[in-house]
1. Here helix-only ellipticity at 222 nm (-39500 (n - 2.57) for each DSSP H run of 4 or more, over all residues; to 500) was calculated and came to -8000; which of the structures 1, 2 was it taken from?
2. Determine which structure produced the value 12.4 for mean count of other Cβ atoms within 10 Å over residues 35-42, calculated from the coordinates; the candidates are 1, 2.
3. Computing Rg and Dmax of the Cα atoms in Å gives 15.5, 51 for which of 1, 2?
4. Name the one structure among 1, 2 that relative contact order in percent (Cα under 8 Å, 6 or more apart) of 36 was derived from.
Structure 1
Amino acid sequence: MAFDYPVILSKRGERFLASFPDFPGCYGEGSDRLDAMEDARTEGVNCILQELEEGNPLPPRSLLDELCLREGEEAVMLTLTLPREENWSWLG
């Protein structure tokens with residue numbers, strides 16, 4: 001199962017940050033854009049799994065053109081693929 005959510009990419013000093021506006025506190029970081037996006041992908045999957053395991057609904061996905069970006073920021077969609085499980089009990 002896969003979900004698409006936007007991330008906002010920004011450079012912080014010598015590092016890159018990829019944060020999820022729809023999951024406050026969920027972000028990835030790395031030495032370049034690719035590393036930050038891969039770290040964000042892992043963290044995003046963990047955020048989704050935690051929400052589902054707790055029985056919480058997932059937040060609606062923001063649209064890229066609706067995000068307020070600061071100078072130097074870029075918004076991109078990131079696909080988060082959940083690991084396959086035998087029992088998808090949270091699906092109902």
Structure 2
Amino acid sequence: MCTYQTVKVELEGAAKGATGWFTLTGGAVYVDHPYHACHEHTVNIDFTNAGEGPSARVAVELTEESALALVEAIQRALAAAPPGLASAGGRPAGAA
């Protein structure tokens with residue numbers, strides 16, 4: 001069942017779309033019918049830069065199990081790195 005609820009988030013990073021790399025400024029996550037995946041419903045994630053138009057978008061359609069595995073993998077990768085290593089400042093917390 002579609003929730004019609006979209007969770008938006010401001011992002012800082014980069015993504016590679018059809019026309020090359022672009023700066024990420026936002027994302028959206030929602031459960032809905034997929035456009036391409038062969039499932040009735042998927043967890044859909046859009047990585048975007050609204051200021052650069054529709055070509056600055058990367059869309060991902062995942063099964064619920066895959067989405068949960070991705071969340072866990074992100075948490076494990078961050079837990080394995082020094083605190084702050086992947087922050088906007090680029091330096092681990094406490095580094096000079």
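1. Clearly, the read-out refers to 1.
2. 2
3. Numbers: 1: 13.7, 45; 2: 15.5, 51.
Source structure: 2.
4. Working: 1: 36; 2: 19.
Considering all the candidates, the number was obtained from 1.
Coordinate-derived values only; no laboratory data. None of the values given here were measured: they were computed from a predicted structure. Cβ atoms are built from the backbone, for glycine too; each structure is taken alone.
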